[in-house]
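Pasting the structures in now, so scroll down.
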Structure I
Amino acid sequence: MWHMISTLRPVVSFLLLWCLSVVAAWGQPRPNVVLIYTDDQGTIDLNCYGANDLHTPHLDALAERGVRFTQFYSAAAVCSPSRAAVLTGRYPQRAGVPGNVSSRQGRPGMPAEQFTIAEMMQQAGYATAQIGKWHLGYTPETMPNNQGFDHSFGHMGGCIDNWSHFFYWEGPNRHDLWRNGSEIWHDGRYFPELMVAETRNFIQANPNRPWFVYWAINLPHYPLQGLDKWRQRYRHLPAPRRMYAEFISTMDESIGELFAVLEATGAADNTIVIFQSDHGHSVETRTFGGGGSAGIYRGAKSSLFEGGIRVPAIVSWPGKLPQGKTRTQFATAVDWLPTIAELCGLPLPERPLDGKSLVPIVNSSNAPDRHAVFHWQSGRGQNPQWAVRSGPWKLLGNPRDPVGELPLTEDDRRFLVNLNDDPSERQNLAKKRPELVQELEKLHLAWQATVTEQ
């Protein structure tokens, strides 16, 4: 017995000193972090972003106690690459996910050698969890538990029915609900409620460790299955806005339940909450052809016009970050990893990152943009859709607009806009400014040559 105590004493002493050093450095334990990542939510689809027909009190309250961005961008216009970018702090191409990955079991996704926020937090002693949608690989090597998450719960493919947890996109229908790499069944239980319960259990299981939760909520992605209370509230709205609104308020209510968990566990005051949509709203048949809104902005999901990539985003940390403020600077999803690292006092991974910490912008409306130039590209192939942004100027190559209100002609294969003058991207200035088209395209070609899968 005494031998065992003698053997364990150095380990116990080390752990005690480590805990004391953390508390001494911060005056309190390191902050928890929850990254809420919604799915197919339109650019302005919160009441605090101007959608007056939507009831979203919990996210509106988050904006009131934090910082709301009005010029925030996803790194991609579809699901998988946007998620790879936010988790790695890299362009999707550098993260090895240029387009959507398969929703079939046994198909790979983001390479396992990529380094995620979860791995960064895990190395610093955080407990880590992925809750909700993954869509970054469906093999043991590419599922969440091999990408830095101690705990994983949710669906591995692109979408599920919220009651049966089956993937219905294409046949044969497939059940898709997993916990830590093992298939589980919760027949007839509402998936948003399951996500809240799973998160509550994870937080309660880690009372003495800081934690990081990637809460990739699958709402308002189709199928639009809002609760009856919201069907009653929005029965006056025309379709498909009605069905979409029902699901948005269901989403907001679920997020409010998560906030209640933070309060009940005493974690609210020391938790950084980050909120963002993965890209713009869907106009696919499966979502009744629309329902979401980009406001004045052109385009939607799968388009590199503003409506496909400009998204709502909020960050809050009570007593540590400004409250009730709005920031108009350019910012992107790849910036969250270095932002979290700075706020939590963690070292950055020793590999190329494309993101920049947003802490200066969060703290000051006068701070300059962190990116002089930013790039987007959808998939591979000979004529991929792409865009490059430099200051107010944006050049799109081979643009697509699934909304289709304005026609795109052969002359629009290069589409140049000044977003300060034309945020709705109505007028193509490519013929008037050919020298600028050439300059921006040259920048993008140089980027293509350097942004490799590292």
Structure II
Amino acid sequence: MKSLIFIFSCFTSVVTFCQQAKEIPYALKTVTVYSTAENTDLRLSKTDQLSFKPLAQPTEGEINVFVDPGKTGQTFLGIGAALTDASAETFAKLPLAKQQEFLQAYFDREKGIGYSLIRTNIHSCDFSSGSYTYVDEGDSLLKTFDISHDKQFRIPLIKQSIAAAGGKITLFASPWSPPSFMKTNGEMLNGGKLKKEYAQSWANYYVKFIKAYEKEGIPVWGVTIQNEPMAIQRWESCIYTAEEERDFLKNYLGPTLTKNGMANKKIIVWDHNRDLMTQRANIIFDDPQASKYAWGIGFHWYEDWSGGQPMFANVGIVQKNYPGKKLLFTEGCAENFKQNEYQRWANGERYGRSMINDFNNGTVGWTDWNILLDETGGPNHVGNFCFAPVHADTPSGEIIFTPSYYYIGHFSKFVIPGAKKISSAASRSQLLTTAFINPDGKIAVIVMNQSDKKVVYNLCIGTNASVVNILPHAIQTLIL
């Protein structure tokens, strides 16, 4: 009986949600505009309150953004960032008041930008002060497994972040490398592969990690199998071909999580760049025994690090070929850190461009890399310094908000987990757009102006439109 009541309740909620999407009298609704723009003081600032007027047929010379709430896509999971050792160590150096300012800025939806996703590393990564694992060297039985290292900085930051987010957040974890004794090259750095004889021990390691974190009161929603499995890095790294990752998933990790009562934990494959993601999806998702354990595929944006073009279309191809699998952006950051370039506007625009295209191609969630770094772009034990949306100047105790923070905020602050992606398209290439309908029926339309000129456009829904101005190199969120 309880099951029937639950099913009826879910059905009623879905019907109500769909009715809201169709029945809102758009011609009577106002549009609230929030803007961030280069060479201005506008940062997620309320800039306009507009209304709709009839517009039967746009003309050829007008610029338009067309939104259709009746055409829905994927369900939105959330937006967030990685809480690495580097982020946690930097956070610990801030004065208490600045720590609270930081937490509010990221996790409070009213006073900040409402992050709802957290990624964290399973033992060390490049953004740690040094390499470490949770076991003694050679301990394949994991009898010495201990997360005491994380209890000093990382776990306290995660707990405070969850509290600042209202007590609930979606957290997933990624390993950069198995312990050195489990690898063919005998070290955690510089690539190498997982030795076959340690595959079960390594699968058990994920279980140990999940249990240890959940014992600390930190729910683990899911894991990725391996960070960047096709990159031999001078930091922690490990190589898996598509077939090797498939076999580890279906023969070890999937069955091991299931055996330990963790079948509900989401397993994300690939966790690397867009360029090779279609091949990885084909190999893993076309194998029924592997695919049944995979929630979806994660991807990064570094295929364009050397000046190439982002491979946004590959995201859409995977979504089209495997509609039952989820797409999650798991890492991206602006490289080549320079302290005098905190306010480099192009960094923010890179976020906006990527997020709009990724969501338009079926992505359910978007995870930035380090949530916080210091004035060196670290700490990082191999000198791989990068930008973060927020930096701490640890000598002064100040925190610095970069354009990337505000660009991300135009999505994370206004799009609520559980929202549905809806159709949104621009009639001219200088504008990029995406849109969502939130569970409360409110619509969030994001519009980004890539050009050097102010643009006047019509926000069109059905036969009604609102005239909107967007400044050069700006991003807006329009709430209906």
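Things worth noting here:
- Entry that produces 22.4 once mean count of other Cβ atoms within 10 Å over residues 264-271 is calculated, selected from I, II: II
- Origin of the derived value 27.5 (mean count of other Cβ atoms within 10 Å over residues 88-95; candidates I, II): I
- At a computed 45, 34, 21 (Cα extents along the principal axes in Å, for residues 280-367 alone), which of I, II: I
- Calculated for structures I, II, FRET efficiency 1/(1 + (r/R0)^6) of positions 104 and 424 (r between Cβ atoms, R0 = 41 Å, to 0.05) is largest in II.
- Ranking I, II by FRET efficiency 1/(1 + (r/R0)^6) of positions 64 and 192 (r between Cβ atoms, R0 = 25 Å, to 0.05), the structure that comes out highest: I
- When percent of Cα pairs over 25 Å apart, for residues 120-271 alone is calculated for each of structures I, II, structure I gives the greatest result.
- The maximum of percent of Cα pairs over 21 Å apart, for residues 152-383 alone over structures I, II, that is, the highest value, falls on I.
- Distance in nm of label points 7 Å out along Cα→Cβ at positions 136 and 352 - structure with the largest value, from I, II: II
Each value in this text was obtained by applying a stated rule to the coordinates, not by laboratory testing. This structure is a prediction, so every number in the text was calculated from the model and none was measured. Cβ atoms are built from the backbone, for glycine too; each structure is taken alone.
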